[in-house]
Structure P
Amino acid sequence: MKKLSMLVLAVVCITIISCRESKKEQEEVEATLEKIETVEKELDETNEELNNKAKEAEDALNELDN
């Protein structure tokens, strides 16, 4: 009975430790995803700005040609 209790206690301890690690890993994954989303948003904004500037430059060149 004593060995069975020690085995159960060991399993409970291992489960608790693994749950803590899973929580920490999940938080790290969520933080990384937030960073990725922020970078994607910045890239989209930069791409839109570049497209606008390219359009303005093209319009300016067309005016010079006319």
Structure Q
Amino acid sequence: MCAKSTYNPTLREYNETVRLFCGLAPPSFDTRVESLPDCPKNMSKSQKTTWQKKMRGRGEVLFNK
């Protein structure tokens, strides 16, 4: 379950690069397919939690400057 968009979550803006976003990814600011270690359907609950915490930490670094 993917969607295409030109939105860049890191820069919080749109540009010409098309990215794939996963609709099954755990809630986070970055749900790009390339940022996921595996398909969310195949990830354990602990893997999802670890990924979500990693993305939350990355978001805090990016957006709390």
Structure R
Amino acid sequence: MRKEKLGSAFFNIEHFVKSYTKVESKTLLWRLFKLSILDKRNAMPKDELKDLAVFYEKLNKVLDDIY
């Protein structure tokens, strides 16, 4: 990763952490996930639901690591 991109990434992470607590972040992530899987009008195929669940779990772990 280029030096400028790395600096920008750290800046954005710092701004994110200052904007939301760990609890707020995890709550919002859960709400997004829950709304996505419960929306009957836009039901996703099983493969997409599985990918979404894996994405949720990995992003949830990232939140644990940055707080």
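Where a number appears in this text, it was derived from the coordinates with a stated rule and is not lab data. Keep in mind it's a predicted model, so treat the numbers as computed, not measured.
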Notebook entry, point to check: Of the structures labelled P, Q, R, which one yields 12.0, 35 when Rg and Dmax of the Cα atoms in Å is computed from its coordinates?
Noted result: Q
Notebook entry, point to check: Quick one: helix-only ellipticity at 222 nm (-39500 (n - 2.57) for each DSSP H run of 4 or more, over all residues; to 500) came out at -37000 when computed from one of P, Q, R, so which one is it?
Noted result: P
